[in-house]
Structure P
Amino acid sequence: MTHHTDTPAAPSAAIPIVRIEGLSVALPEGADRPYAVDHTSIDMYAGRILCVVGESGSGKSMSANAMMGLLPEGVRAVKGRILLGDENLLAFSEEKMRDIRGRRIGMIFQEPMSALNPLMRVADQIAEVFEAHGLLTPAERQARAVELLTEVGLPDPKRAARAYPFQLSGGQRQRVVIAMALALEPEVLIADEPTTALDVTTQAQILALIRKLQVERGMAVMFITHDFGVVAEIADDVVVMQCGQIVEQGPARAVLDAPQHDYTQRLLAAIPRLTLAPRAMPDFAPLLEVRDIRRTYVSGGGLFRPVRRVDAVRDVSFTLGKGETLGIVGESGSGKSSLGRCLVRLQPADAGSVTMEGREILDLKGEDLRQLHRRVQMIFQDPFSSLNPRITVGRTIADGPIAFGMSRAEAMDRARALLERVGLNAAAATRYPHEFSGGQRQRIGIARALALEPEVIVADEAVSALDVSIQAQVLELLDEIKRDLGLSLIFITHDLRVAAQICDRVMVMQQGACIEIGPAHQIFSAPEQAYTRSLIEAIPGRARDLAGQAA
């Protein structure tokens with residue numbers, strides 16, 4: 001997919017569909033700053049995609065929520081206007097806003113699973129959009145649902161219409177949410193981080209779909225993202241926000257190629273580069289030998305229900321060296337996480353062998369298995385769900401060493417030292433997980449994994465949901481700790497830019513099998529498999545990277 005350049009510049013005489021003028025959104029008493037959005041002005045034009053970029057807490061989503069009349073409790077717009085045509089949305093009643101939502105402004109939410117009702121079939125949820133506005137007959141609503149699912153490119157629209165959300169993949173659920181947002185043919189579409197959790201090929205498809213629908217329907221699109229690779233793919237115009245204020249705005253090409261504000265420059269500099277120079281591979285002594293690992297999931301069976309078998313991991317073999325970082329990449333469903341969980345014995349392997357310094361670990365039980373968990377630790381994708389909300393983070397980190405016989409006082413001292421080691425304050429030990437940002441929680445997860453002084457860490461999508469600058473800091477931290485402590489790291493990711501930055505070798509998985517493995521520079525510069533090439537070509541912003549190399 002190439003950067004979109006043929007949209008004409010918005011003529012000076014063009015009238016914006018949406019004009020945000022001097023908007024200030026106040027936060028509740030005791031927040032870290034008075035305003036979520038502070039005196040912000042943004043214009044949106046028909047037929048153009050405006051990307052609003054910034055880190056978590058920059059005010060991107062709050063600006064969109066104010067436009068939709070969906071601000072959280074205790075948060076309110078206190079100054080400015082949001083004009084849709086010549087009507088001020090901030091002056092509308094809730095009843096009038098309900099009529100505007102969907103009909104004139106559609107929204108695609110970041111997490112489709114939270115935007116969809118798990119107990120309703122997909123077609124019924126799309127039909128509800130028409131029902132809420134008193135449009136069409138029940139039969140027409142169902143027919144229109146199938147038409148919309150066809151338009152957003154679901155492979156079997158009639159079957160998808162009858163499915164429940166959990167029966168669809170992440171990319172398919174995102175397409176359903178797009179269909180719902182477009183059902184009433186709105187003039188304005190807001191897309192709030194719609195591709196953050198998707199793998200590169202699915203992300204590329206969703207970006208292409210949004211661009212295609214936007215061009216066909218002539219909509220104004222506000223696309224909220226923290227990923228400048230995405231901006232390079234689809235933006236016509238860019239607004240950069242920091243701490244609730246706009247620090248830079250202009251045509252996409254100007255902001256990307258000649259950023260004026262140091263914050264924009266820092267965000268662009270934090271993007272992992274795809275330019276890889278060949279480097280000598282150290283002669284790593286083998287630590288972990290994985291041979292022919294297999295994991296099959298079996299579900300269903302019974303009256304009128306066939307047994308469903310999924311070969312999640314199929315005869316995967318590799319060696320991990322002492323001090324080596326091995327990246328495991330592939331699309332959702334390729335078996336990356338299942339393999340990682342088998343290696344740390346969070347789930348059993350059905351066949352194969354894993355030896356650590358010559359000792360088989362797949363059949364360890366009792367105390368031997370407990371000792372293995374001391375040597376092999378895992379950092380999880382979602383730090384919030386892997387941290388106990390009722391226990392202070394200091395106690396969370398100290399629990400492992402205490403379980404292995406360390407005194408509580410000594411373990412808490414180690415917890416405080418580790419919090420400082422990962423860039424947090426030792427005083428954070430007395431606080432609870434909900435008091436931290438996503439990036440800070442990820443650092444706590446790293447500190448917990450380090451508490452037992454392991455030799456191997458399996459990091460499962462450990463930076464996938466973080467802003468680019470926080471991501472850069474966490475990757476730097478992992479690399480630094482790995483060097484200092486001589487750790488080996490298995491880094492599972494769908495973000496190929498990250499894999500390119502930190503991995504010595506990269507293994508590519510497809511449908512449970514390892515299809516290619518080699519030094520990172522070789523995988524990225526001369527991949528042998530067509531599937532690997534398709535993954536690399538789908539990386540957002542890759543065309544811009546290549547243009548930069550050529551220059």
Structure Q
Amino acid sequence: MMIQSQLEDLIAQALKKAMKKGDLPKFPMPPVTVSRPRRQGQGDYSCALPLQIVRDVNNVLKAQQAGKLAPMQIGEILIKRLPDADFLDRAEVAKPGFINLYLSPAWLARQAHAISQDAAGYHRMDLGRGKKVQVEFVSANPTGPLHFGGARNAAIGDVLARLLENSGYQVQREYYINDRGAQMDTFAMTLWRRYQQLFGMDVEIPADGYPGAYMIEYAKKIKAEHGDSLLALPEDEIRPRFRELGLKLVLAELADDLAMMNVVFDNWFSEQSLYNDGTFARVYARLREQDDLYEKDGAVWFRASKYIGGDRDEVFVRSNGEPGYFASDMAYHYHKFIVRGFDWVINVWAVDHQNQAKRLPGALKAFGIEPERLTIVLYDLVTLKRGGKEVKISKRSGEIITMREVLEEVGADAARYFLLSHSNEARIDFDIDLAVAQSSENPVYYIQYAHARSASILRKAAGASLAPSAEHLDLLTCPEELALLRKMLQLPEVVVNAVEHLAPHHLPHYALDLAKTYTNFYGHCRVIVPEQKDLTEARLMLVQAAKATLAYALGLMGMSAPEVM
């Protein structure tokens with residue numbers, strides 16, 4: 001349980017006791033919120049409850065003709081009724097009616113041992129209580145390699161999944177394969193033409209085909225496996241066969257590229273399967289039965305306005321008999337909620353899908369699904385820069401810059417950090433030069449170096465027959481030592497905030513702050529002091545706790561925690 005929650009519980013107990021003892025009149029219990037103060041010197045945490053309840057208190061007192069209380073007086077009453085707690089040093093009332101709470105330095109020092117013993121257990125929470133959640137992300141069209149912009153989707157989705165797992169949710173990571181429709185037909189015929197060209201045939205790719213050089217590479221792989229045997233395919237088999245072969249190649253490539261970024265999916269879900277297994281037919285029948293479909297201009301329309309409002313409906317089946325995009329999305333989410341039974345679904349989409357993101361959750365009311373069970377996280381574009389200038393074209397191929405190309409240059413850790421370091425809907429300038437720099441200016445290097453330095457200190461101590469000990473943690477009294485302990489205690493709060501707002505960018509900022517706080521401690525407090533064995537062992541315990549917390553924060557971001565740099 002977070003210390004923040006424990007403090008909230010203490011103040012709630014004080015309020016109940018004050019009402020029970022008659023110090024305050026009885027009124028409905030309000031929620032109690034404790035937060036970090038904006039300024040130093042106002043305690044470790046602060047609570048504005050006296051200001052929040054003063055009206056309720058005085059309304060009851062007025063009805064009882066019993067006078068009036070000021071917020072400062074209410075605060076003093078609550079402080080007197082606070083239960084004893086080993087983690088609380090003192091509480092003070094500050095104008096105009098805040099309760100400032102100060103943690104016990106002795107208790108803080110003991111947390112070094114608790115964190116060292118089980119960092120994962122110490123920082124993990126149970127917000128989800130086993131709730132079944134699916135995070136669907138990346139889901140790029142399977143018609144070629146993944147553009148670097150898709151790496152931001154991968155970073156956001158994977159870290160959201162990690163945060164949710166850390167917080168007590170059952171999480172499934174899913175990639176939605178758009179393997180149906182005209183784009184796949186065009187992809188298949190482009191691949192067929194490239195395959196024919198490898199045998200000297202004078203043919204052109206379709207006018208709306210995929211001209212990228214990667215299509216030639218796919219064709220070469222097919223030639224290597226099948227030789228010229230596919231040239232004899234009957235005409236009606238060409239399109240489905242090359243769709244199948246091309247899709248297999250692209251998905252294998254996508255899986256390899258994403259694995260380079262430490263992203264692994266639990267499930268790859270085929271759009272085509274919605275039609276093969278009858279899901280779309282069931283959805284269509286249900287909506288027809290509910291009178292939610294009607295015909296106009298040769299197409300079938302879904303009465304979206306009935307559920308979303310406004311006067312705009314959505315094409316469900318086009319005049320050519322093919323389902324519309326909205327229809328596939330509705331069938332897919334019907335499958336997620338009704339067939340597979342997810343309690344909560346999170347989709348990570350590019351910001352250019354914002355209109356659809358606004359409409360889809362409301363449309364699901366047609367299936368009896370509450371809109372709030374679907375959350376769509378939108379993210380903005382990434383601009384790649386080198387030497388201060390925008391990079392638009394691949395050095396390798398002269399075409400799009402792929403995720404693999406950037407990962408091979410900067411590494412997965414740097415890519416993840418910089419892609420996570422801005423709020424989801426903010427644009428990013430990704431500086432390649434900074435991402436590869438091995439200096440304190442590079443936040444990735446700085447954080448990982450703090451972890452490696454702590455590992456080095458512990459190795460050096462072990463070589464001198466010194467080890468972390470909890471026996472004399474009361475010696476940890478320096479401001480830099482206590483500041484480091486306070487910073488470590490913030491991690492669960494950061495995770496809760498990131499989960500509640502689906503905002504993973506809080507993590508990299510916290511990790512950098514933690515590394516800076518650790519470096520400040522290291523610069524002011526000599527760890528290994530041979531003539532002071534007790535102090536050395538206590539500080540080694542603090543170093544071990546910091547190392548564990550740095551590693552845990554890095555792990556939540558899907559980044560490595562090197563022992564040596």
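FYI, it's all coordinate maths here, none of it is from the lab. Keep in mind the model is a prediction, meaning the values are calculated, not measured. Cβ atoms are built from the backbone, for glycine too; each structure is taken alone.
Taking Kirkwood radius over Cα pairs in Å as the measure, the highest value among P, Q is held by Q.
Quick check on the output: 2.4 is distance in nm of label points 7 Å out along Cα→Cβ at positions 82 and 538, derived from one of P, Q. Which one produced it? Answer for the origin of the read-out: Q. The maximum of distance in nm of label points 7 Å out along Cα→Cβ at positions 122 and 330 over structures P, Q, that is, the highest value, falls on Q. Looking across P, Q, the calculation of helix-only ellipticity at 222 nm (-39500 (n - 2.57) for each DSSP H run of 4 or more, over all residues; to 500) that yields -11000 traces back to P. Once FRET efficiency 1/(1 + (r/R0)^6) of positions 178 and 514 (r between Cβ atoms, R0 = 35 Å, to 0.05) is computed for every structure in P, Q, the highest value turns out to be that of P.
When Cα extents along the principal axes in Å, for residues 186-369 alone is computed across structures P, Q, the figure 57, 44, 30 traces back to Q.
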